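Next come the structures, one after another.
Read-outs: derived from the displayed coordinates by stated rules, not from any lab. Just so it is clear, the model here is predicted, and its values are computed rather than measured.
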Structure P
Amino acid sequence: MTADQELDARGLNCPLPILKAKKALANMSSGQTLKVIATDAGSVRDFQAFAKQTGNDLVGQETVGSDFISVLRRR
């Protein structure tokens, strides 16, 4: 999955991946995408809830090895 910006949140536990993603999205234009790479398994569920709460689109999620990748589109 390609994205306009990538955020490496490996090694960070909840809620840090969400907080860093929120900050990154705030500096992006509407329609741009953010790829978040995390190692916290809970981030999969967290980003699903985050997308619903903020109105940003969760474009996709996948697991690659020990990485949990979420792609969000800025509303």
Structure Q
Amino acid sequence: QHAHTTTYIPTQAPDGVAFPETTAEVQETVSACAAHRVPVIAFGVGSSLEGHTNAPGGGISLDMSRMNRILAVN
């Protein structure tokens, strides 16, 4: 589910998927990936037709689906 496309590009799955529930968990994941030079692929609802959820260099898919509260509206 975290790597797909409807184009000629083949599916390229990430090495892992993180499901953060707080901003702090997002920060921890991104910091750890940066420290180890691991790519991070943002994942919303997976509606990409162009393949931007693919992970051609491996990495971690950061699935934001569990962050489902509105904190502020400006």
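Could you figure out which one of P, Q the value -5500 for helix-only ellipticity at 222 nm (-39500 (n - 2.57) for each DSSP H run of 4 or more, over all residues; to 500) was computed from? Clearly, the read-out refers to Q. To which of P, Q does the computed value 0.91 (Rg/Rh (Cα atoms, Kirkwood Rh)) belong? Of the structures listed, the value fits P.
Comparing relative contact order in percent (Cα under 8 Å, 6 or more apart) across structures P, Q, the highest figure is found for Q.
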